Structure P
Amino acid sequence: MSHPLPPVRQRPVQQREQLELFRALPGEDMAPRDAQDLMAYPFFSLAKSRRVAPIDFRSGNITIRVEGTIDHGIATIWDADILIWAVSQIVQARDAGLHSSRLMQVRPYEILRFIGRGTSLRDYQRLKAALDRLQSTTVATSIRETTGRRLHRFSWINEWKELADASGKPLGIELILPDWFYAGVMDAALVLTIDPAYFRLTGGIERWLYRLVRKHGGRQEYGWQFDFRHLYRKSGSVARFYDFAADLRTLVNKQSLPGYELGIVCIPKDNMELLTFRPVPPTARG
């Protein structure tokens, strides 16, 4: 005997009714914060062109699969700036003793200004396209699942909508974050402050590398190191390894990662190159 399927389309409405609305805080002087899980693993496309090929990553008990739609592609590392804004808002509210929620309301220009973008109509359209990619990108991961066997499935944004009054005047946007993401942000140990200069980094690998370096290098005096092949696997990049390695060497020459100094150590006998990184003392920064 057949049984009717549950009314899936009604769930977002029910979910919205169960969540208390969190109106975004003024963000002029708010420190940018990032979620460590998103910094350490390949969750986003590093290309500005549309990527439809899934990201598949496995390491030990960690499994990640990210898929996008043909129409929108996988959410990019530039789209992830919106999630950095959300992390910063939630942490700021928590530190101030205020209640936050996965249901957030904000005026678009507040996000755009926080992440260092313009506030023109074109910038607003790009923001909406980014929200669409975040909403249509699906993630399945074992991160934070204790057995490593179960997968948590979600989209970066459950849903979002534009708000307007009765006369059609825009009132902002409303979005709902997934509980996996929100739970990680509410755990203070899983959030790091990042340099506001991050938003000025223009390259996909450059942005990805800063987040990885910030996550692993932290404030350790003697820094950290990874071999190029390991970095290639962790990036989820669709570029050839040869091109990826060339990009890393360019970044070492450029020294553009805020707060960190990059270097390369060659090990000829193993045909290996290591990328080294260490924090730059504040007094030594330009």
Structure Q
Amino acid sequence: MAKIVGSILTSHVPAIGRAIAGGLQGDPYWKPLFDGYPPVQKWLQEVKPDVVVILYNDHGLNFFLDKMPTFAVGAAPSYQNADEGWGIPTLPAFPGDQDLSWHLIEELVEKEFDVTTCQEMLVDHAYTLPMKLLWPNAGDSWPVRTVPVCINTVQHPLPSAKRCFKLGQAVGEAIRSWDSDARVLVLGTGGLSHQLDGERAGFINKEFDLAFMDSLVKDPAWATQYSVDELIEKTGTQGIELLMWVAARAALGTDAGSARLLHSNYHIPISNTAAGLMLFDSQD
């Protein structure tokens, strides 16, 4: 059966793409962010995952306000990068793993998650920038296959942290039951606290961010005590993207002993956003 090697949780701010394109990794504004990734890149070189299951949120590229699935899973042979309006250079297409995609879809539906199945899917900065941060020298050929799992954090009603935690559990169980010898990484992207519009535009809550990151080590279900409205109040309108972190951590297990924190980084601000990074290895 397949093995989950670990989980990486990271922010996906569009401005990071422009910084990469402009070669600004050493710029004083950007250096604290980019300095967080070499330990993770080194770990990936050692662990060598075969497949990455990416839990992320679409920003209007595939789904808009008139048609917004709560959960969607990609089942395409490949995923084309498309610019959703930020002017970020596009990256080479990401190879899919249709066998794992369909296994995930079937297992999630069996566990009563009503997922939307996408046999064609474009991917935006929430997918592409974390991949570029983890494999900066990939060039025209990615070293891993990918499976997208999209969580709605745009159009209300949004899924609760409790529901996303259960989704992550189900994803982890499905991966482990996949009849394959593949090594699978679970990648959760988004957040942390930020708000892009309204009266609280520019809002960042460092205290809550750090408490949330700490909880993923000591009590992975901690965020499930809060409603969606409470999480938005604490993290900002777009800070609700932490739901992807909740789900990705739950894929490793529901208790503190199910994963070990190997590395973390937190820096503010990056384009009015709190940027976080965590690396866990699985204790299966």
Structure R
Amino acid sequence: MIRTMTTAVNTMNQLQNSLDIIGNNLSNIGTHGYKSNQASFQEMLYQQFNNDKADTAQRQSPAGIRYGVGAMLGQTQMNWKVGTLQQTGRNLDFALTEPKQYFNLLVQGPEGPETVYTRQGNFYLSPGQGNQVALVDGEGNAVADRAGNAVMFNGPVDSFELKSDGTLVAKSATGVEQTTQLGVTLIERPNVMTRLSSTHFALPANLDELNVNEDDILTELNGAEIGIQQGTLEGSNVDYQKEMTDLINVQRSYQFNSRTVSIADQMLGLVNNIR
């Protein structure tokens, strides 16, 4: 009975992690550019007990008995499919129409600006030095161009036009045009990336331990390689029906294992009463 309770408790702890993943997916169903997580389980270590050598009966099943110790969360993978495109008509709303392509942002780190990556393309203008304005995301992080510098314009700017190669043209009321090329990166191995928030990703700090380098993960895009659309935002790719189905399955598994603990406790009580 003690083994049974240990097996059930081990599995319940892992099921709790799966519930957290599903809850996070459901809470971000309305977050633009969000990519859902998917968890998979695998068997933990087991113990092999061979049959008595004196037992020579013919069996259809394999010899011996295997006692498991529960299931564990094997791995968590990101669903990198493109979400539904939502038309907004706003000049500074951009959606990447190809998978694994990300806008470059500059975030202030402990050692200076660091590059992070996002598919959340609702950008804004923020006042800079003098009459300059900076292109930023919803959290105030600067949007980077292909050279890795913050995108800046001499204000005032009245409208924007995005070309198919990722070139952004800022137009003033007097007809003056300023152009810049938005930095877009293809993440070749997205599962290696570190998730900073719901929509922001960064390179892992332990690249040497993973036996990869930056060139193996990131590819800077330009020209026709970029799939981008203006006046549109990419919705979350969370499948509500699938998440609810997974939630019910995990809850039932959790209930089954908790019931196992209760029955094992009752059996221990019966043994103690017999004694």
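Computing relative contact order in percent (Cα under 8 Å, 6 or more apart) gives 20 for which of P, Q, R? Please list the in-between numbers first.
Numbers: P: 20; Q: 31; R: 27.
Of the options listed, only P reproduces it.
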Structure (P, Q, R) behind the derived value 11.4, 35 of Rg and Dmax of the Cα atoms in Å, for residues 105-160 alone | R
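Looking at distance in nm of label points 7 Å out along Cα→Cβ at positions 33 and 65, point out which structure of P, Q, R has the largest value. Walk me through the numbers before you get to the answer.
On the way: P: 3.3; Q: 2.7; R: 5.6.
Ranking P, Q, R on distance in nm of label points 7 Å out along Cα→Cβ at positions 33 and 65, first place is R.
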Distance in nm of label points 7 Å out along Cα→Cβ at positions 129 and 153 - highest-scoring structure of P, Q, R = P
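Every number in this text was worked out from the coordinates using simple rules, so none of it is lab data. Given the structure is predicted, the values throughout are model-derived calculations rather than measurements. Cβ atoms are built from the backbone, for glycine too; each structure is taken alone.
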